[in-house]
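Given below, in the form of structure tokens, are the structures.
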Structure I
């Protein structure tokens, strides 16, 4: 398979850097650096393979659990199938003889939703945040965000803010995906989108690696991107500088 446009740019940039290093550094240091870079690339691929393999292992277990949920739905013990994931293993094992744990599901779901929406800064100085207080409310005046540029390119398009992989069907061709993070289950959406913005991540995160493979501009580690950017916003995503503008 021939390399994509973005990969060709990265290879050309790497070659220019190596030529510059050969002029400024002893040959043995350049050779050592090239060897370490090769090891890093191999490690990066292995890391992604491990994550993909884990997802493949989890899928059959999830199917088994959801089959159990279907039986509980038929007995009207659950309101929806995903409620089963709010039960402990020990509770699920004895559900036929003791349905008492079912009353905990709603409280656990509410606690999950509360914790999911807690805003945590990079450094925690206020313990009230851990008690579910101090949720972040973005200013409506914010029009520019800064993150880590991880895949080159510049795109203007319509934002789609999607938190759950179950909602990826809302994406239309050319949309800019704004989400918290991605994992191997999100990979098919990279064929559809024109750019990617995430709340978290680094150069070796799943979102960054796959965006580079598909040649999509991407900016990660954009604090509160999913709260500040709204569905339908017109965005300019600059994968060269890491700057995102709400137009």
Structure II
């Protein structure tokens, strides 16, 4: 049980998308996942899974930390969904639940770029073992990238949501902090002004381009111009 407790220390801050068409298995396994992860969304097929993946990003400004999916499902199978998700976010951690007779899919899934497999039949010990290996590496990666360093000794602390210049904290407004955090948590991903606005204020507030431009301009006055990139379509990102 000590390994399970260690796992919980890591997963309690992570989010999970679980895709499984078998309702009984989904409900049973969700009891395990819900006890481990901070946020767990369970859906019944690949199409709903893909929709939920995109909706979570729109609502939270970041992707699920881990996706766990079955292979054989109606509407969109696990392979098709996995391919779509990795097109959206090539760094996504994906575990595929596979049975003995799924061997014909394994090479394709490996070539697509999945993270690993969980073998059926599912049980707590096996799930915990696979998740522990994955989440331990995930935690190490998160720690490595917790501090983002930029030119002129500017640093962003992801954990504390602080921007500093040398030994001094850069005093950002709440909106400026949220904007920088959105870009820093999603390196290389480009955001339009409307996407930034919705992240800051939610979907119900009327979009104001001037308001977003003022926030971006104010933020860029306090940091090197090279940190936040803008393309010809006025989409913003921070490059890794």
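Things to note:
- Which entry (I, II) yields the derived value 5.0 for mean projected area of the Cα convex hull in nm², for residues 8-87 alone: II
- Structure responsible for 19, with relative contact order in percent (Cα under 8 Å, 6 or more apart) calculated and labels I, II on offer: I
- Label whose coordinates, when FRET efficiency 1/(1 + (r/R0)^6) of positions 16 and 192 (r between Cβ atoms, R0 = 30 Å, to 0.05) is calculated, return 0.60 (choices I, II): II
- Read-out helix-only ellipticity at 222 nm (-39500 (n - 2.57) for each DSSP H run of 4 or more, over all residues; to 500), computed value -15000, structure in I, II: II
- Structure from which 1, 6, 13, 16, 16, 14, 12, 10, 7, 4, 2, 0 was derived, P(r) over Cα pairs in 5 Å bins from 0, in percent, options I, II: II
- Structure from which 1.25 was derived, Cα Rg over 2.2 N^0.38 Å, for residues 24-63 alone, options I, II: II
- A value of 2.1 for distance in nm of label points 7 Å out along Cα→Cβ at positions 32 and 112, calculated from one of I, II, originates in structure II.
Each reported figure results from applying straightforward, stated rules to the coordinates on display, with no laboratory input. Since this is a predicted model, take the numbers as computed values, not measurements. Cβ atoms are built from the backbone, for glycine too; each structure is taken alone.
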